[in-house]
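The structures come next, written out as structure tokens.
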Structure 1
Amino acid sequence: MNITLHASAALRSIRFLIPAVVALLAACGGGGGDSGSPPFGGGDGTVQAADLALTLSAPILNNSGSEVIVATVTAVDKNRNTVAGIPVQLSVDKSATVLTSGSSTEANGTVTGQIGIGADSSNRSITVRAQSGSLVRTATLQVIGTRLTGTPLPAVLSPSAAGKIQFKLVNANAIPMAGVDITVTGADGTQTDAKTGLNGEYEYTYIAPSAGATINIRASAAGVEVTQSVLVQAGPGAIPNVPAGSVRSASVRANPSVVTVNTDSTSNRAEIRALFLGDANAPIKNIRVRFDLAGDLSSIGGTFSTNPDLVYSDANGVATSSYIPGTRFSPTDKVTVRACWDYADFADGTCPNATTTTTLTVISDALSVAIGTNQFIEDGSSGLTYVKRYVVQVNDSSGLAKQGVLVSPLLDLTYYRKGEWIAGAKKWEKFEQPVLCPNEDLNRNGVSEVYSNGGVEDANDSYNKPVGRPALDPPKAVATVSFEGAASTNAVGQVVIRLEYPKSYGGWVDFNLIVAAAGVAGTEGRANYTGLLPVAAADVTSVDVEPAFRLSPFGLESSGFIAVTVPGESVPTLLCTNKN
């Protein structure tokens with residue numbers, strides 16, 4: 001009996017000793033085969049992962065310079081569990097830039113990087129590389145948005161006559177790309193290398209061949225190219241006429257709408273763009289266009305780069321020119337630009353169709369405009385909205401405040417986001433899907449459209465799902481702008497603008513607030529403020545009260561993309577396809 005008791009006591013002692021022995025073995029580096037293998041550590045003592053995953057929030061990046069793509073690197077162990085503290089290096093090539101969240105994975109096992117185009121706006125492929133120890137993963141994204149157009153003057157030439165083609169290079173936001181290499185290959189194969197001017201322009205001159213033919217002249221710049229055909233007419237032959245009645249929509253616009261006078265040069269100019277569409281929004285090619293000032297009722301003057309030649313609309317239904325002001329400035333919006341057009345050639349001085357017009361302002365004072373804000377967000381009078389205030393400052397070239405300048409604001413909702421906020425220990429934490437969904441109203445006309453090329457603006461199929469949900473996300477009425485006080489600058493050159501929006505949209509919609517000042521010269525006549533509709537800090541730190549913005553109005557799930565192109569434009573936009 002005593003022997004049995006002693007044996008039981010011995011067994012109990014061994015049972016309690018086993019954990020201590022195991023712990024001692026582990027501390028000494030023994031007791032298991034994983035102590036020196038991922039994810040526990042490498043031979044040099046560094047923490048390693050068994051695998052890496054690299055994902056991009058989108059495969060395409062517009063070259064506007066303001067957009068970014070988010071790269072996410074996830075480190076996992078051999079059981080596919082995420083691992084914190086793993087050293088990760090993110091890099092990009094082709095002059096792009098990346099801003100990383102850190103040099104090692106966070107608690108959720110990820111490192112993120114915001115990828116921008118850098119100083120190079122050209123269309124190109126960028127390789128994203130993630131490395132941790134011997135593990136390397138790569139992904140590729142495309143930079144797009146560069147548009148190169150050419151306008152032949154004239155489009156029909158006699159043999160051996162002199163001709164020219166005006167090329168224009170712009171980015172995704174139609175901003176001129178200056179100082180960029182451009183190569184033009186003539187009809188005989190001769191190449192001409194040059195650089196674009198301040199307005200992204202280059203004028204190529206040539207002599208037509210001595211025999212009749214259709215010649216092709218090709219230009220390439222910033223990763224894109226365009227070919228212009230010119231008819232050398234030695235006998236019968238002409239550019240085909242367009243059937244009468246084909247045009248259902250004709251429009252013209254100026255960019256920018258505020259342009260400076262010219263004194264000793266012609267560098268200050270506005271791009272004029274006419275668009276012609278037919279049934280089902282199909283672009284109409286070969287519409288004849290000549291631009292003028294519709295009688296120039298304010299006697300401002302100026303010329304067009306394409307006159308007196310006719311311009312022919314291209315395959316996208318677009319005809320372009322440049323308005324070059326003279327030395328006189330104008331009242332606000334008192335320069336009328338008219339696109340005279342017809343289905344066949346028409347004589348200079350006539351205007352068969354004269355209803356297609358737009359207005360712009362020619363200014364002379366060298367002023368500067370800026371917009372900014374402070375750290376405060378307030379509740380609206382109803383308690384249902386947030387109010388954010390912005391100040392617009394207008395100065396002259398010497399820095400003195402400019403009084404009495406009329407300011408015009410424009411609010412554009414650029415993106416919407418998906419996700420939710422979850423209550424943490426001390427504040428609400430935002431869990432956002434790694435996608436930025438562009439505004440579905442691509443041409444910003446407030447109408448959900450199905451384009452002739454098959455593109456659908458309501459890409460996420462949200463219309464009335466549930467009943468009452470609008471087709472286009474985000475709705476234009478998400479936010480409004482108004483003036484607090486006068487719309488003209490006060491004695492210190494300032495105007496205060498009020499941005500107001502329902503609290504439920506806070507943190508889920510990106511915006512671009514643009515302000516333009518009448519009479520402001522140079523490139524500084526406009527300013528903008530971009531951001532995400534902000535939320536009040538007090539609502540984030542009140543963990544006991546669910547905030548109005550807890551759930552995104554646009555859904556919680558991530559989304560795929562579909563490319564949709566507006567008729568007349570060459571650059572597609574990737575729209576989100578998931579409404580949930």
Structure 2
Amino acid sequence: MVKRLMRIAVLPAAAVTALWAGALPASGAQLGVVRTFPTPAIPFPGTIAAGPEGEMWISGGTVVGRMTTGGELTTFETSQASVGDLVAGSDGNVWFGDNDASSTVVGRLTPLGEIAEFNEEATYRARLLALGADGDVWYTAGLPGIKLFSKEGEPSAIGRITPSGQVTEFSLGLESKALLDQIVAGPDGNLWFVNQAEPDFAIGRITPKGEIKEFAISGYPWLKPSGIAAGVNGNVYFGASGENPKTEEESVIGEITPAGETKIVKRLNFSEVFNLATGPEGSLWFTGLHTEPSKPNVIGRLTPAGVLEEDVANLGAETEAYPITPGPDGNMWFVTISKTGRQVDAIGTGAPAASQASPVVAGADQVGSELSCDGATWSTWAGQQPSTSLHGFDGYTWTLDGRAIAGQNAQSLLVGAADLGHQISCAVTATYQLLNVTVSAASPTVSIGAGPNVLPAQVPIVSALKIPRQTDKVTSKGALHVTLDCTGAPCSGTIRLTVKIKVTTGKGRHRHTKTVPETIASASFSTLVLGADKLSLKLNSRGISLLKAHGYTLGPNASVIYTRTGTTRASTAGAIELLGSRPKPKRK
């Protein structure tokens with residue numbers, strides 16, 4: 001079932017709390033700086049998640065918000081569904097569980113305001129969601145119905161829904177009692193979740209095939225897990241608290257390996273973990289309740305170096321922070337609840353902005369040339385660089401006068417005669433897999449001019465270019481000379497040097513490997529004289545890396561492709577073998 005959402009409001013940017021009076025950058029905010037984002041059109045914000053388009057999505061019952069990191073809010077009315085937990089999907093949409101206690105719906109929201117509902121006749125009701133490494137959305141689930149959850153749990157399941165809406169439920173068994181809460185994609189390709197049912201508290205693991213196994217917290221059977229997050233070291237972390245029979249109540253952050261081995265990493269001094277998430281600087285961030293009811297509740301973190309900070313931001317004694325999640329601006333976003341209402345906040349992590357250098361449009365900005373979207377560089381977040389090929393929406397986008405050019409999603413673009421006088425730019429979109437956060441960066445625009453040596457229409461252009469099979473030596477700085485043979489009339493156009501490489505995307509049954517050409521050098525020329533001539537090229541950084549990776553020899557999978565000025569496709573190609581200068585070993 002697909003429905004159109006009604007856009008009902010666009011609201012202004014956020015306000016900075018009194019914790020810091022200075023102006024805030026759009027990203028890379030100072031550690032501990034808190035911003036408050038007014039959401040008057042969402043009276044009761046519930047959960048929050050970073051969306052595939054680089055904005056934050058906020059659930060609020062039958063009203064859903066999409067907010068830029070600057071605080072501009074667009075809201076949609078979803079009268080047919082009460083939106084609960086949110087997660088960005090691999091398909092470029094946002095997925096949710098229905099917050100109605102009697103509903104089993106799992107829904108999909110598009111950035112354009114369409115809602116589709118699935119799973120209406122299922123057995124279990126979705127609670128909390130996570131994106132799996134297989135590209136499907138996974139969720140913890142219990143039986144529907146208006147009731148209070150018992151500490152001993154209820155019949156429960158783990159659900160999975162594909163981007164097309166196909167649902168599979170993996171029941172823990174009607175005889176099994178569980179109270180499943182937060183779920184997360186582990187670095188090992190499995191999904192991990194917490195079971196809070198007494199007395200068998202456990203950390204659970206489910207494989208992409210649906211095989212479920214639970215692990216008790218070794219040596220600490222009284223600790224109830226309360227949050228879970230994937231760590232930068234390949235393990236999964238969880239919060240837990242309980243009353244030690246020999247001492248008193250204690251709270252900890254624990255760790256579990258892919259094999260199910262558990263240990264306590266850090267004991268908390270005065271707080272209990274409620275929700276756990278990995279931040280862009282690699283820390284484990286948590287929202288916590290202070291063990292003293294009269295004390296402020298906390299937002300804390302455990303750094304990769306093992307330093308525990310339980311008071312990165314103090315909240316009011318009667319203010320509780322619930323879901324916390326990383327955003328595309330490098331901050332951690334969360335929802336707070338107090339007697340005065342609910343609000344959306346973000347706290348600075350001290351991490352640098354994701355985009356360290358925006359791309360530029362490289363190449364001659366004229367008809368007949370090939371442009372390349374080059375130079376985008378990204379910060380390392382949580383120990384990883386973002387991927388431009390993780391999801392279908394990652395990669396390159398070209399725009400003409402501000403509108404996306406359909407079908408042009410490669411790194412390069414051939415400029416045609418119809419582009420003369422127009423503005424062209426490019427953008428790169430990439431996703432940090434561990435954080436499930438998508439970021440993007442756009443280039444400045446270039447104005448397309450006429451190509452050189454444009455002859456009158458009545459004068460025929462009779463020229464041809466042969467590219468002989470050849471072997472060329474690349475200098476240590478990446479320079480080389482390509483032999484070309486022009487006949488008929490002086491040749492003009494663009495050549496590019498490409499190498500065929502294998503690219504693998506997805507995991508599990510979504511894993512695909514294909515061979516694609518990648519440009520490693522390009523040059524334009526206007527008056528190549530008749531006969532054999534040599535044109536100078538310089539490998540880009542990717543080409544130098546490939547040359548090194550292949551032992552300083554690139555064989556017949558390398559090609560020179562010539563595109564004549566005024567055409568829209570390559571007119572000829574030739575094979576080339578590249579040889580590089582292997583660096584001499586340093587003398588001891």
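Each reported figure results from applying straightforward, stated rules to the coordinates on display, with no laboratory input. Just so it is clear, the model here is predicted, and its values are computed rather than measured. Cβ atoms are built from the backbone, for glycine too; each structure is taken alone.
With respect to distance in nm of label points 7 Å out along Cα→Cβ at positions 181 and 541, the largest value across structures 1, 2 is given by 1.
To test your reading of the models, identify which of 1, 2 gives 3.7 for distance in nm of label points 7 Å out along Cα→Cβ at positions 141 and 373 when calculated. Here the read-out was taken from 2.
Calculated for structures 1, 2, distance in nm of label points 7 Å out along Cα→Cβ at positions 245 and 477 is largest in 2. Match the computed value 163 of volume of the Cα convex hull per residue in Å³, for residues 117-444 alone to one of the structures 1, 2, and report its label. Corresponding structure: 2.
Given 52, 26, 23 as the derived value for semi-axes √(5λ) of the Cα gyration tensor in Å, which of the supplied structures 1, 2 does it correspond to?
Working: 1: 58, 32, 22; 2: 52, 26, 23.
Source structure: 2.
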